[in-house]
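> The structures considered in this document are given below.
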Structure 1
Amino acid sequence: MIGFGLLIGLWYLLSITLLSGKHVLPTPYSVIATIFNDPGYSLWPALTRTATEAGLGFLWGNLIALSLALIFVISPLAEAALLRVVLATYCMPVIAIGPILQITLNGTAPKIALAALSVLFTTLIGALTGLRSADTTALELVTAYGGGKWKQLVKIRLRAALPSTFAALSIAAPAAVLGAIVGEYLGADSGLGIGIMNSENVLNTPRVWALAVVVTALAGAGFLVVHLVGRLLTPWAPRGR
């Protein structure tokens, strides 16, 4: 909180001194006022649109990632065949694949797909690392009682994977918002991303900053919700200060 207060103070100081009157940095008050009272812009529909796109992308991207992680643990052959493909999608710049998705998909699907791609690799690696961090002795005990890879997965690996999986999901939540925003930059009729771009084009600096603050709050809320759920479901996991 102290750091946040210092940041706001520095913001206010710069807005009334070095960057005053340059249409670059409005005061924190004007930004907050714009969020709650901007007659020329409807914030709620745009926020709902972007949150829906990011939420659906987060859902589908993580479902695919978690499914792949389970398959890779059970079948090393599948991992050898598919992991490089997933890595290629991660290495491909979002700004490059976005236009392809805009051409091949319709409506909000390109934004959802970009949000899903933004979370896929992070969650896959987190879940895969967790699944493979299971206690070796416990795995050997399951084997000694006649259990195979499936029994090891259900009895031991899934529980062991929860802390690192939720850590990855916490990072993936803001990434999904970023993917949706980038998708809106590349072509959209509604959403926070297109709102920022249009406001920048007409030099409405307070609105640009206001929408940027709203996007940051949305990403931060996603992180906090997933983080809190992870803490509730993994009370045994070690916690940092």
Structure 2
Amino acid sequence: MPNRIKLGILTPSSNTVLEPLTSAIVEGVPNVSAHFARFPVTEISLTKAALGQFDFEPMLQASRLLADARVNVIGWSGTSSGWLGLEEDNRLCAAITAETGIPATTSVLAVEELFQLNGVKKFSLVTPYLDEIQEKIIEKFAERGFDCVSERHLRDKGNYSYSEYSEDTIAGLVREVARDRPQAITIFCTNFRGARIAEALEKETGIAVYDTTSAVVWKSLLMAGVDPRQVTGWGSAFRTVSEPAGSR
């Protein structure tokens, strides 16, 4: 039987978008499949209860279940470190690997790496989030050296409701921020339908569009030793291969 590559994906419990999109992205890549484990996430805000959803233990419990499937890599398909601080994702990945022995990555770390590899310093941000979350994301990326030149957000605390916005709505937000000519635009929410429209919007605007659901798949493939250029039609992220396949 051919060597199988299994991508383990951590999923917010109320998310209904990332699983079908992730499976669709890897569908055409030989011997690659995606496997999912959920943990509770129902609201995105800065309340104590909402922030507590991203404590490590529920994520580690879900990671242990993915480890039972002998996945090659575990990816957190979520954006919480956008407002908690990107260093949180570095700690999470280290904790997952210590717990399971499996290398780990996240959507936000993947977006940051795409920015770095493609020389992006000025970006635009599209999300469904509340004002307070949007402000935190801009602040945390600024701390890493990235300047948000324009943004749009829908002031929704979600999380389930994010899945109900149409691709047309999201595309309209992308077109609005594209007017400020950033070096890249990130569609920043894994329960937001940005992945399928990224490539068409790149062709229309001439600007790279990095969707967070796609980004963690891109990085997971690299870490599993799979050339992401086998993924076609899902945006320029998958044509970024400036590091050796399989490296961390």
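> Quick one: mean count of other Cβ atoms within 10 Å over residues 104-111 came out at 27.6 when computed from one of 1, 2, so which one is it?
Checking each candidate, the match is 2.
> State the single structure among 1, 2 that was used to calculate Cα extents along the principal axes in Å, giving 74, 46, 27.
Structure 1 accounts for this read-out.
> In terms of relative contact order in percent (Cα under 8 Å, 6 or more apart), which of structures 1, 2 is highest?
1
> Once distance in nm of label points 7 Å out along Cα→Cβ at positions 96 and 168 is calculated for all of 1, 2, which comes out largest?
Comparing 1, 2, the top value of distance in nm of label points 7 Å out along Cα→Cβ at positions 96 and 168 belongs to 2.
> On to the next question. Using distance in nm of label points 7 Å out along Cα→Cβ at positions 40 and 200, single out the structure from 1, 2 with the greatest value.
Once distance in nm of label points 7 Å out along Cα→Cβ at positions 40 and 200 is worked out for each structure, 2 has the highest.
> From which structure (1, 2) was helix-only ellipticity at 222 nm (-39500 (n - 2.57) for each DSSP H run of 4 or more, over all residues; to 500) calculated, if the value obtained is -26000?
Checking each candidate, the match is 1.
> Here's another thing I want to ask about it. For which of the structures 1, 2 does the calculation of mean count of other Cβ atoms within 10 Å over residues 160-167 return 20.9?
1
> 1, 2: which one has mean count of other Cβ atoms within 10 Å over residues 184-191, as calculated, at 29.2?
It traces back to 2.
> Where is distance in nm of label points 7 Å out along Cα→Cβ at positions 120 and 136 largest, in which of 1, 2?
1
Here, each number is a calculation from the coordinates, and none is a lab measurement. This is a predicted model, so every value here is computed, not measured. Cβ atoms are built from the backbone, for glycine too; each structure is taken alone.
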